[in-house]
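Undergrad: Pasting the structures in now, so scroll down.
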Structure I
Amino acid sequence: MNIPEALVLGLVQGLTEFLPVSSSGHLVIVPYLLGWDMPSTSFDIVLHLGTMVAVLAYFWKDIVDIIAAFSQTGRTAVARRRLGVLIVIGTVPAAVAGALFEKKFEEVFAAPAEVAVFLLLTGVLLFLSEAAARRIRNIDQLKVGDSLLIGAAQAVAIFPGISRSGSTISTGLFLGLTREAAARYSFLLSIPIIAGAALFKLRHGFSGGNGEDAATLTAGFIVAAVSGFLAIKFLLGFVRRHDLRGFAYYCWAAGAFVILVEIIRHVA
């Protein structure tokens, strides 16, 4: 992999990790469509670290406030502690699914055609959640059952092409959360999962597979971090004024395009 490829894939990871269109799916279909080698484990780790930095940088104050609340008293501290506990609870389903099944699912379901089908399903989920949304609950009204359901939706994103943010935000909408509350909880919930995914992959060691040198890895990391930060800022602003149907249409178009390319390549 060269630096231009690293820049493109870093941008893809940063944007699609937080926009509801599936980063894992795009990291399969973009190299496939462009004829590139699949990213190595090392490069994948670096991209995850970049997006982890992005979400930590954007929500650093929220994170500090939640941690500090465990040594404070008062109504505000109680609310922040409760949110921290709900984030931990919501993390459990995806952590278990990732530890037990992630490698297997990546091997079995990472073919472009299968990713395309899961992108189509992501689009359906986004569309239906908007149709059913009541948008009457804020993040401080989350309950334990809500966090488990949203966490279970995050676990389903183990399938490449099922968007993590898309599944969690959509589930939040089904549960009556406002779009902004659903998106904010989704992003906070992503912090331990993104960090855990990077650490889980590190157990296999950090070694290049496609000729990445330090400059290539650094380029991917920086672009993933910057684009991820901008994607979070964009989506939180976007959902205050717009619904998610546009992302559903994108997932349908992207999935249909990949299936069409697969058909043409098999026929040709």
Structure II
Amino acid sequence: MKMLNYLYGNKVGQNFLESLVRKCHRHLGIGTGDDVYCSGEKNVVQKMTRLTKPPYCIFDVGSHRGEYLDVVMSVLGDEKFTVHCFEPSPRFFSSLSQRAANDRRIIANNIGLGKSSENMELFFDNEDASGTLTKRKLDHIGITSWQSEKVAITTLDEYCKNNGIDYIHLLKVDIEGHELDLFRGAEKMLRKKAVKIVTFEFGGCNIDTKTYFQDYFYFFHDLQMDLYRITPSGYLFPLPSYREIDEQFRTTNFAAIDNSN
């Protein structure tokens, strides 16, 4: 131990260890969750097909230009399904709606989902950047000025009520640190076991929204849904109990699954 402390107790040794930790994290899925094409999320869509039968109802919340939609389509092909896409920003909705225009199975909504129905400000630092409902503190990476646009937000429960949706097979949520707000606006559907699988991102945005992995863990624990970390290989690593080591503020994807039926 003393020898290792000596070897690593310097700038070179510390940089080496940090590099090693980052490589390990990459295979754990920590810090790799922002690229839907190689994050392992595709396997969750495949798992949905093993756990449930079509026709599938999928919610893609935070659709951006339709990247996650690409993954869903690549797995389901000609299966019977409906994807409800939600993208509140007009900057990205036009691209999303064009992608969805020729497929009746895709319903594109120019709204966001949250904890209540209201109009809010969506902040972004450049035209190609995803927006967030919280103005982030990003001076450390050179982002100090923000633009904003007004967007409409409703709740998942309200949307399901208005559109006659009684079951969601897969709810994917990527809304820059406000995922817990959405879940709180979806408690009616969640508490009546009307959502089979939920996937969500956790990372740097949660620093700004002051939410922790602990909040998400106990939220789903109370709903008796099992929690997993999604790894790049597609393996779902089970998280049966809360651990402080899982408080990693680098973009990571998680899945919550109702295994009761």
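Undergrad: Tell me which structure, out of I, II, gives 25.9 once mean count of other Cβ atoms within 10 Å over residues 14-21 is calculated.
TA: Going label by label, the one that fits is I.
Undergrad: Here is a follow-up. Given a value of 1.07 for Rg/Rh (Cα atoms, Kirkwood Rh), for residues 102-173 alone, point me to the structure among I, II it was derived from.
TA: Of the options listed, only II reproduces it.
Undergrad: Right, something else. A value of 18.2, 68 was derived for Rg and Dmax of the Cα atoms in Å; which structure in I, II was it taken from?
TA: I
Undergrad: So FRET efficiency 1/(1 + (r/R0)^6) of positions 70 and 118 (r between Cβ atoms, R0 = 30 Å, to 0.05), computed for just one structure, reads 0.45; which one of I, II is that?
TA: Comparing all candidates, it corresponds to II.
Undergrad: Here's something else I'd like to know. A value of 11.7, 30 was derived for Rg and Dmax of the Cα atoms in Å, for residues 190-229 alone; which structure in I, II was it taken from?
TA: Going through each structure in turn, the value belongs to I.
Undergrad: Kindly point out which one of I, II the value 21 was derived from, the read-out being relative contact order in percent (Cα under 8 Å, 6 or more apart).
TA: II
Undergrad: Out of I, II, which one gives -27000 for helix-only ellipticity at 222 nm (-39500 (n - 2.57) for each DSSP H run of 4 or more, over all residues; to 500) as computed from the coordinates?
TA: I
Each value in this text was obtained by applying a stated rule to the coordinates, not by laboratory testing. Just so we're clear, the structure is a prediction, and the values are computed from it rather than from any experiment. Cβ atoms are built from the backbone, for glycine too; each structure is taken alone.
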